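Next up: some structures, all given as structure tokens.
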Structure I
Amino acid sequence: MKPLRSHDVITMQFAVDVGSTVTLHLALTLEDGSVAESTFDEDPLTFTMGDGTLVHGLELALYGLRPGDTQRLALYPEQAFGRHDPERIHHLPRSGFPADIELLPGNIIAFDTPEGEEIAGTVLSLDEHTVEVDLNHPLAGRRIIFDVEIVDVNPAGMQ
């Protein structure tokens with residue numbers, strides 16, 4: 001090994017760990033081949049591990065990866081967005097929706113939880129009095145293929 005000179009540049013590549021700021025490209029593909037989400041043709045996503053940007057199962061797939069690493073995993077619902085929970089389907093009075101919201105089956109509407117968080121609900125059906133809304137994540141109950149390419153990793157405290 002030759003000695004370092006004062007003008008040599010040392011590039012450190014850190015692995016994804018707790019609290020790391022990670023920049024990556026990702027794709028979520030369903031078993032039928034349809035792409036639910038992808039950043040590969042866009043700017044990469046940057047987030048801090050554990051901040052809730054990715055569900056826990058997707059984060060687990062990233063630990064130990066370094067810039068330049070790629071990975072493809074097939075994930076069961078429990079590892080990704082959870083099982084579809086029939087108890088998260090609600091029948092709400094149509095009168096509770098603002099008149100300017102377009103209520104059509106398949107439309108996704110934002111709802112505020114009692115804790116002040118925003119969640120998405122998918123309109124399943126409606127009649128003149130009731131709107132049936134599914135508050136499960138749209139990918140709940142689905143197996144997904146998770147493709148990832150790590151662009152950059154900054155360890156916790158070095159941002």
Structure II
Amino acid sequence: MKVAACTEPQAIAWMNFERMRIRLVAQINRELTHETGLSEADFAILSELLHSENEAVRAIALRGGLDWEKSRLSHQIRRMEERGLLTREPCIEDSRGSVIRITEAGSKTAVDATERYAAIVRRYVFDVLSAEQLALLDDISRTLLAALGGSEDEHICEEALGSC
């Protein structure tokens with residue numbers, strides 16, 4: 001995918017970034033699904049719930065945290081409820097809303113998946129990059145997130161990746 005009106009070095013950098021991003025995400029997702037049976041969407045929701053207070057989140061907050069459309073979240077929650085990974089309960093503060101709570105089985109699955117996810121990321125990113133490259137990756141990511149309107153707190157924390 002060539003980006004219009006850019007220099008050759010910019011086009012090469014962008015194409016390499018795109019190829020790396022697509023391959024890395026696909027590899028991580030393939031291995032995570034193979035090892036845990038969780039899809040990328042399952043893992044994203046379970047991670048949000050696992051790291052929240054009381055392992056429960058209002059659906060609207062979960063949707064905002066994941067940056068998903070309402071219908072996507074609703075369908076994903078239904079599928080995960082059917083598998084016993086989470087429950088949907090009425091929201092006491094707002095009868096139109098719901099609270100999504102991780103089940104014991106979902107929590108165990110999420111903890112295992114988080115450990116496996118951390119190992120996969122370690123293998124394909126942390127074990128490959130030098131300390132200087134990792135610092136540059138972090139700096140570049142923060143710069144781009146800021147340009148996209150992201151906050152400083154949006155970086156992946158140690159909790160989410162386990163003990164990497």
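Among the shown structures I, II, from which was the value 18.5 of Kirkwood radius over Cα pairs in Å calculated? All intermediate terms of the calculation are to be shown ahead of the outcome.
Details: I: 18.5; II: 17.7.
Label of the originating structure: I.
For structures I, II, calculate distance in nm of label points 7 Å out along Cα→Cβ at positions 28 and 76 and state which one comes out highest.
Working: I: 1.9; II: 1.4.
Structure I gives the largest value of distance in nm of label points 7 Å out along Cα→Cβ at positions 28 and 76 among I, II.
Which structure, out of I, II, was distance in nm of label points 7 Å out along Cα→Cβ at positions 84 and 108 calculated from, if the result is 0.8?
On the way: I: 1.6; II: 0.8.
This value belongs to structure II.
Using FRET efficiency 1/(1 + (r/R0)^6) of positions 60 and 100 (r between Cβ atoms, R0 = 41 Å, to 0.05), single out the structure from I, II with the greatest value. Present the calculation step by step, with values, prior to reporting the outcome.
Values: I: 0.50; II: 1.00.
When FRET efficiency 1/(1 + (r/R0)^6) of positions 60 and 100 (r between Cβ atoms, R0 = 41 Å, to 0.05) is computed for each of I, II, structure II gives the biggest number.
For structures I, II, which has the highest computed value of relative contact order in percent (Cα under 8 Å, 6 or more apart)? Provide the component values of the computation, followed by the final result.
Values: I: 35; II: 21.
Biggest value here belongs to I.
A value of -20000 was derived for helix-only ellipticity at 222 nm (-39500 (n - 2.57) for each DSSP H run of 4 or more, over all residues; to 500); which structure in I, II was it taken from? Before the final figure, lay out each step's value.
On the way: I: -500; II: -20000.
Working through the options, I get structure II.
Just so you know, all these numbers are worked out from the coordinates, no wet-lab data involved. All values reported here derive from a predicted model rather than from experimental measurement. Cβ atoms are built from the backbone, for glycine too; each structure is taken alone.
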